[in-house]
Structure 1
């Protein structure tokens, strides 16, 4: 005997079957299901055809179930109950009980600025949660890594064009200009002649950071003199402290670096456009309560 192919069965028919069993009446079943009586009769006919059994026959007190219907009712009722429980029991995330590692891909100044704030909050609210900081992948690789779950969230000033990605703005980035303290500069604005004359230490551009200085210099019809290109913002500050090169850094890390490396901090002499820092995730995990909690924690620490 061939096996019954459950994939060919409309599960709505099973719901009609259970209500017919409970009511023993097409009219009462139609009221319970908010369907017309012809629609209920049609559903019963389809189910009879699929199961090759009458299932219910007229009797003095209403519809009478056949032996096949009697054999089916309990397994069908339990199967539908399990489906309802599976749908209703949405996954939850309890921060205090969670034992979970989140992987955040970002660049160095975000790691220095944002992750300490995040970890301070997480230690308070979710002691079993671990944050792993990983290198931000190339823009063309980021969507695939987020989709696969290799990365939970990326924090970056660059928005990839992929439509399957979601994002939220975390903070506006403003920039400062720094130089070694022995230069003896006073006052807030950095002198434009010195900015144009002196060599700069620049971030090694890889598509992960905004090109605000390059764009501002291009608007002047000029280019900065680059003496060194480094991969980290802390490297920029360290080189500037030893060489007298000019460096431009996001304000949140410029201030602590100025103290550590004996640099003075100034307003840029040319308008540097602000940029935005974003958290980015994949649409596949939009409904994940653990991810929603992490995104909320990021929003809160950046709003403080």
Structure 2
């Protein structure tokens, strides 16, 4: 079984799960997942997780994203993108500065209602399942952060087309952002196209198309698979704890009390940490810091993901 990360430049059309299945067939292994869905119509960076790297999915999915795309103003659709049925129109040109001002007003922490046609669960089922049957879907607003919403180009006309770049937190729906921009302009709007450029530390420049990957020989494919170490290093939110010797899966050890552990972080209870060699800085894996309480420096680290090289 192959362990590691594979960066794919997804084409428009297939679902993210379709891409996963293509790589499963190419590698001859079932254990393949991804770190963040792209809609079928969207293109760009899709991080696939192979073998043991699938255990990194919850944290890699939480990384910030960067997108570019286009928004069509003057026309609403049922899905919030160009694939859905048109549900309303209000043609008319819009002043460029007004559009840029509206985009700037959406920068920062905002409350965003996910699209009805999304994978958000309602009563245990994806909301799109109810929406496709014509049911009423009411989703709660969630807090997301828009770090950048830059308008790069505007094609004027009755249905202006806005080219943009967005940097945002995990969980942001760009389709919803397009609708929100339209609301700021008092006009219907939808997402016309979308391409993911970055996810955390990973970039579209590192990726290849899934068909190109499938056409490679086994030896060539392995050169495109990033070692799991790179996925672990990308998890910058976790503190580091030092261990002098390599670790084995499931073998716990006492956390050092010499200042090299994160015991003074102010947290209590269970904490996830990176386990590193203090001499070389080599990363061994991830562990859970257990039995940690504020008034005691005693704790145990239990590894739960270990690199095979260490």
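Every number in this text was worked out from the coordinates using simple rules, so none of it is lab data. Note that this is a predicted model, so its numbers are computed, not measured. Cβ atoms are built from the backbone, for glycine too; each structure is taken alone.
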Query raised in the report: In terms of distance in nm of label points 7 Å out along Cα→Cβ at positions 81 and 145, which of structures 1, 2 is highest?
Result: 1
Query raised in the report: So helix-only ellipticity at 222 nm (-39500 (n - 2.57) for each DSSP H run of 4 or more, over all residues; to 500), computed for just one structure, reads -5000; which one of 1, 2 is that?
Result: 2
Query raised in the report: Out of 1, 2, which structure matches 50 when percent of Cα pairs over 22 Å apart, for residues 113-272 alone is calculated?
Result: 1
Report task. Kindly point out which one of 1, 2 the value -0.57, -1.01 was derived from, the read-out being log10 I(q)/I(0) by the Debye sum over Cα atoms at q = 0.09, 0.13 Å⁻¹. Result -> 2
